[in-house]
Structure P
Amino acid sequence: MSTLTDTIARIGSPDSAAAMSAQARQDRLTKPQGALGRLETLSIQIAGITGQPRPRLVNPAVIVMAADHGVTRRGVSAYPAEVTSQMVLNFLNGGAAINVLARHVGARVIVVDIGVAASLPAHPNLIDRKIAMGTADFSVEPAMSRAQAQQAIEAGIACASDAIDAGVDLLATGDMGIGNTTASSAVVAAITGRPVVEVTGRGTGIDDAG
């Protein structure tokens, strides 16, 4: 059994009793019901995931997976692919927006090179899981093979497992890669069957023509 198959098999359903207890507590608090918006929904969801009506989460982390997209060669981004590696170094130096937000809540930032199209210098806070020097240009060929896709997912599973083993009790995920809006839009279009124009966002710094 592969790591992917085993992991999928071990994913259970949320604890409905814990979620209901968390919902009931939210409704009893001295505030209008739903006044905290998305925070209330998240607190109930986390209660269901952890099985604890009032979970205590004290060691959060953000895992940022970084890789390049071959389709950027088509000029789909306002920025060149080289910015991906520059941003990774910025993450490692603590200078990006995610670092500021993470510090605000006491979260670690874990940076993973899953496929940056450059050789990054060794760094104690950089995890090297590089599968390839970026993906292929999916406008002319598959971005990666099925084996590579599974390898990428299993690398993510391993990184999450390592963080949990180190005591992390809440994980947020993020990605860095110039051209990621194009890749994400393509995935959404493929999964939902919706027209590309309906699921493609503007991205960063792109005009109407872009």
Structure Q
Amino acid sequence: MSPRSASVNEELRRRSRERLLQAAVELVGERGYEATTLGDIAQRAGAARGLVSYYFPGKRQLLQSAVHRLMHLTLEAALLREPRPTGPDAGNELMARAIDAILGLAHDHPLLMRTHMAGILTAEGFIQCPEQQRLAQLLRETVTAYGSPDPDADYPLLRALLMGSVVPLLLPGAPMPQARLRAELFQRYGLPWELGVPPAEKPPGGTRAPSATPL
């Protein structure tokens, strides 16, 4: 039997890593962080336990990469959803879709996203990984399409605003409504409520009308 080519080996490694990332998302979302072991993740992924340590230095790093992958795939699907936005307002629609995608993840996966945010705020901090870099690139492209003259400066601001909205949405015992947080972000970026995937026909009462304030 001929040895596998380098490209085949690289593809097999990529698939193994992605199975581990998907398994981490599933198990932490089901059981929580403490109740999920690296052995559990390897078993769910159909991989050897040692393979986890080959790709990731620890469970926290694995989880961050796994959630960044989920965020990247969700955001990408939202931005590419048909019908694709065109014309002068395309950038506004893409910004609206990006906001809805991230808030939607927090709403649909509260345990997973709460665990992710807690990890970022601990001593490990924000971990750079390929999944985070792909997410960052999508957000940079979004602020560019929106009309930012300086995407490298405005991307971190958008990231901070999204993270700042996710935290109150996930706050145990006193979460803020998703619609209210969405309305505040839409007001910040001057986006009409009907763009993206509005959770209600009208914005919640007490919300200011959006003003066309650029980044």
Structure R
Amino acid sequence: MLEVSELTVRYGLATALDRVSLTVGAGEMVALIGPNGAGKSTLVNTLSGILSPAGGTVTVRGRLAHVPEGRQLFPDLTVDDNLRLGGWRVRNRDTGPIYDVLPALAPLRRRRAGQLSGGQQQMVAVGRALMARPDVLAVDELSLGLAPLVVADLVRHLRTLNAERGLAVLLIEQNARLALDLCGRGYVLEAGRVVAAGTAADLAADPRVAAAYLGAAA
């Protein structure tokens, strides 16, 4: 569904991504982990067209939607209006199916997004992306600033969407343990380059990855 080949992105003279390649197959959940400043958000912003590459290619077979880091909702608009904004390129902007997928949002549909908790806002951000009827969902920092129980609920929703709808997911996440538990495959990005790739089990068993990202002794 998604193929990134030799992608290079620069900010002026600084290279943020240096010949990065990765793939996400149909129905796959793939993790991209790495430290702050590694280029993870640069990658997803390039996938969604916010940034232009200096080289390489991005191929999306189907429709990609982006859940941005920090949610980036319109705080003075209602939940329902925020959701509708996600469907601006589709004919049917009925938000009903989103409340079926994320039922906890239904009682909040008339509430302003700025009045919601962090977890509720993240659900709105996911729902807004789903309004685009994507084939691939790129989620940037799902767990950022959220309590573990809230994160567990969001993870449950992602698993359901993947299992029942075949939604492919690229999870960009600093919490490596969460990402590798949720996804079948992963990539490690450091200083703008992919330094490791493989199954989630293989990455978790790699002593260098474990020491750097999972808190395990090398």
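The numbers here are math on the coordinates, done by the rules we state, and not lab data. Given the structure is predicted, the values throughout are model-derived calculations rather than measurements. Cβ atoms are built from the backbone, for glycine too; each structure is taken alone.
From P, Q, R, which structure was Cα extents along the principal axes in Å, for residues 72-175 alone = 31, 28, 21 calculated on?
Working: P: 43, 30, 23; Q: 42, 25, 22; R: 31, 28, 21.
Going through each structure in turn, the value belongs to R.
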Exercise. Who wins on relative contact order in percent (Cα under 8 Å, 6 or more apart) among P, Q, R, i.e. which is largest?
Worked result: R
For this session: Could you figure out which one of P, Q, R the value 0.25 for FRET efficiency 1/(1 + (r/R0)^6) of positions 80 and 160 (r between Cβ atoms, R0 = 25 Å, to 0.05) was computed from?
Result: P
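Match the computed value -9500 of helix-only ellipticity at 222 nm (-39500 (n - 2.57) for each DSSP H run of 4 or more, over all residues; to 500) to one of the structures P, Q, R, and report its label. The partial results should precede the final answer.
On the way: P: -13000; Q: -21500; R: -9500.
Corresponding structure: R.
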